[in-house]
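Heads up, there are several structures right after this.
Laboratory data are not the source of any read-out in this text; all were calculated from the coordinates shown. From a predicted model like this one, the values you see are computed outputs, not experimental measurements. Cβ atoms are built from the backbone, for glycine too; each structure is taken alone.
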Structure P
Amino acid sequence: MGANHVLQGRIDQLGLTQEELAGQLNAALQEITGRPGEISSRTVRNLLNGSSRRPIGRTCAALERVFGCPVADLGLSAPSSMQHPPEDPVRRRNFMLSSTGTAVAAVPVIKQQRRSVGMTDVVRASAAMNQLVEADDRQGGQTSVVTAALKGRDKVLDLQQRNVSERVRRALYALAADFTTMAAWSCIDQRDLDEAQRLLHESATYAGLSQDAPTGMRVWVNMAMLAYQRQNWSEQLAAAQTAAASQAARRDPFFGSMARVRLALAHSSLGDPQAAKRALGAAQETFQKVVEDERPRWTAFYGPAELNHLAAIIHNHSGQSAEAEAMAHRALAKMPAEFQRNRALATCQLAVAQLRQGEPEQATNTATAVFTIMAGAPLPGRMRTLIGDFHRDLFRLAPSTTYARNWADRMRDEWSRA
């Protein structure tokens with residue numbers, strides 16, 4: 001008869017194995033009849049290889065419950081004894097017939113079947129996640145991003161309550177972690193640090209349930225960033241060390257470099273420039289081993305430009321202003337246009353490096369470019385903190401200059417944006 005490619009395609013969409021489908025069919029029969037089903041993986045194989053094109057009534061009912069569609073849409077035919085009379089307003093009972101015509105169960109008609117969830121649902125939810133990442137790349141942390149991310153989390157957790165395979169379940173937990181981490185990251189960028197802490201603890205749970213290495217890496221990197229914003233240097237180092245020891249970092253030089261540069265940042269925060277230099281060198285060397293591969297959309301920010309941007313921060317921490325300026329210039333030369341927020345942050349680091357080298361006017365011109373780069377978008381809290389630190393240092397160094405007063409006027413205007 002030939003294989004049933006239609007059914008195979010639907011099974012693939014749900015990410016089910018033959019054994020898992022048999023289990024879901026039996027669970028559906030339990031719901032329908034109140035008694036456990038006895039469908040085996042052999043039954044599923046017969047449906048797939050074409051030797052069974054007209055399954056018995058109870059199997060048809062289970063298939064319709066799992067896939068949420070008539071068996072005809074699965075490349076199968078229902079037995080003539082299995083009738084679907086039109087719905088009437090009076091509650092009635094429908095008898096499913098076995099292959100011998102004997103009534104096997106009496107069940108109420110269900111108006112809305114519970115659809116199984118498959119990889120197509122995961123792909124659809126992932127697209128929504130990617131849109132949030134793109135919005136963050138442009139404007140940075142915003143309340144609207146937090147709200148949308150938490151709605152996305154709630155939706156994928158709701159999908160978990162339906163019929164899902166193990167593969168789909170893990171993918172949904174990874175998405176729940178991604179959405180929650182996205183919300184936490186946006187809170188970090190806005191410097192809503194207590195809420196970020198709460199969300200990261202939640203996302204760590206989902207990441208563990210997902211068993212997905214890149215998702216776990218994302219959580220640990222964000223924990224290191226949160227600790228950095230809190231100036232909790234020991235926790236920053238611990239989170240960076242955990243990221244460096246993670247499965248993702250061990251397997252992929254891309255994630256290995258990402259973790260090692262966080263280690264370098266932690267050492268520089270702790271006032272250990274030699275350890276910071278070694279870790280930064282390791283991050284740069286490891287990145288040279290990176291090969292093109294398919295990775296999650298959230299990783300797109302990390303490349304040569306971001307590595308140089310973080311190197312500029314590390315050198316600024318270590319009092320190496322000339323090196324910081326050079327790294328900031330390199331970062332800006334390679335920064336992709338879509339990373340508007342990161343370009344503005346690298347510009348802040350360049351301005352700080354110039355100011356510390358005794359070039360306040362040039363530094364002020366550089367810092368003013370931040371507002372142009374952000375194109376009128378409200379500055380995220382993390383960026384406002386950097387700008388505020390620059391402002392204080394500028395007025396300590398050149399308080400009565402015309403360019404400093406002009407800077408203060410411009411900053412006052414930008415600060416007033418909601």
Structure Q
Amino acid sequence: MTSLRTAITLPNNKSYLFFDDDTYHRYDAVTGVREQTNLSVPDNWTGLARTPDAFFWWGAGKAYAFTGATYVRYDMPSDRIDPEYLPPNPPFALAGNWKGLPSAWTAGVDTALNLGNGKVFFFKDDQYIRYDITADSVDPGYPLSTADQWHGMFPRDLTAALHPGGRYAYIFRDGRYQRYDLDADVVDEEDTLPPAFDPSPPGGVAPARLLTPDQANSLTLDLIARGKVALRGSSTPAVGQRLIVEPPSIDGIRYTNQINPAAGFIDNVDQRMLIALYRLTKWINASAPDVTELLHLGIGHGSGPPNDCHNQGRALDLSGISGTLDGVAFRKSILTDWGKLPALPGSNVRISPSVDALAFQLFSTAFRYATYECEANGIGSANRWPMPDLGGSGFVIYPDYGGDIALKLAHQNHIHMQVGKTLA
């Protein structure tokens with residue numbers, strides 16, 4: 001009898017369940033319905049010779065498959081394992097390539113889960129670790145007990161996990177599965193395989209820059225239904241309708257316009273940008289500190305022509321971040337805590353954990369988020385791995401931007417991120 005070994009949801013709105021006989025089943029993540037069964041892994045996943053132990057979406061067009069102590073990287077645009085990970089090249093080892101991975105974990109993990117918040121969770125035996133995509137390292141303080149932190153979840157030896165976007169994740173073990181309610185932070189259903197997946201909004205795993213108007217609308221309606229955002233006027237906006245977010249808070253984090261701090265709304269917001277704003281709150285608040293406010297210099301309006309990304313509600317100029325750390329309030333300004341910093345010897349990037357660890361964490365996370373979800377080194381599908389690093393150029397513009405000097409000087413007080421063309 002075959003057993004489930006791993007599972008993944010990709011941005012094509014498909015979920016895949018992989019079995020130990022090197023076959024897989026494909027589900028439509030939007031409807032939750034199983035579409036095909038007993039497909040061959042090596043015949044359909046170019047370069048993947050067998051079912052891996054863990055398969056998880058990373059972002060920016062890439063997924064990783066772990067098999068024992070080694071791993072490969074899958075490229076979604078080309079639908080194949082990246083050639084450098086295949087023979088005659090030597091295998092890539094977990095040890096030395098996944099920073100901070102405890103030594104016992106370099107022999108392999110049970111499963112992995114990406115919840116779309118800039119973190120990947122690895123599970124092994126009765127523990128888990130949290131891997132930070134921005135820092136490319138395990139977060140401090142891990143591993144932790146699975147039973148203590150994941151309420152009601154199988155306490156150990158997980159087989160598989162996936163998150164199709166939206167409210168629910170699914171966890172598998174020993175022929176059973178659980179539905180994890182991410183909003184309530186608890187398991188709320190358990191049953192035997194095959195799973196009965198709930199419908200998920202289309203585009204739940206796709207980056208904001210690639211969302212179609214229909215997908216952005218479905219995701220917007222999902223956020224409204226879950227109480228993550230409130231709108232002035234209709235709670236069922238039409239496809240393509242620009243929005244007025246009132247109050248100017250998304251999932252409990254306020255977006256404050258520093259030009260008009262008393263403003264009680266954000267208007268003229270493109271629905272793709274609304275999803276981008278929501279996902280930014282997830283990344284920026286996925287771990288300490290407790291962020292309560294994102295400061296900005298404009299979202300739905302700008303000084304350019306009517307077809308400018310700001311005037312079309314498709315851009316954010318992030319200017320600061322406020323919250324508390326260990327009960328102490330903080331307010332980090334991109335101008336003060338980045339743009340006005342002196343040059344660092346041997347570096348073209350002025351923020352550093354050695355100068356201000358908190359500012360570096362917050363601003364580098366916002367930057368990395370923007371390169372994964374918004375336009376990075378191209379527009380839409382033209383964005384290609386690797387995404388820019390700090391000090392590089394592209395469509396995310398900031399105090400140490402490595403492109404046009406005039407753009408760099410104009411962005412000493414904010415990080416600009418956009419969805420779609422600058423002029424469209």
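Which of P, Q yields 37 for percent of Cα pairs over 39 Å apart, as computed? Write down the numbers at each step before the final one.
Working: P: 37; Q: 18.
Structure P accounts for this read-out.
Matching task: -4000 is the computed value of helix-only ellipticity at 222 nm (-39500 (n - 2.57) for each DSSP H run of 4 or more, over all residues; to 500). Pick the structure from P, Q.
Values: P: -22500; Q: -4000.
Source structure: Q.
Looking at structures P, Q, which one was distance in nm of label points 7 Å out along Cα→Cβ at positions 25 and 73 calculated from, given that it came out as 1.9? Don't jump to the answer; show the numbers that get you there.
Working: P: 1.9; Q: 3.2.
Label of the originating structure: P.
With distance in nm of label points 7 Å out along Cα→Cβ at positions 153 and 209 computed per structure, which member of P, Q shows the largest figure?
Values: P: 1.2; Q: 3.0.
Looking at the calculated values, the largest one is Q.
On FRET efficiency 1/(1 + (r/R0)^6) of positions 233 and 289 (r between Cβ atoms, R0 = 30 Å, to 0.05), which of the structures labelled P, Q is highest?
P
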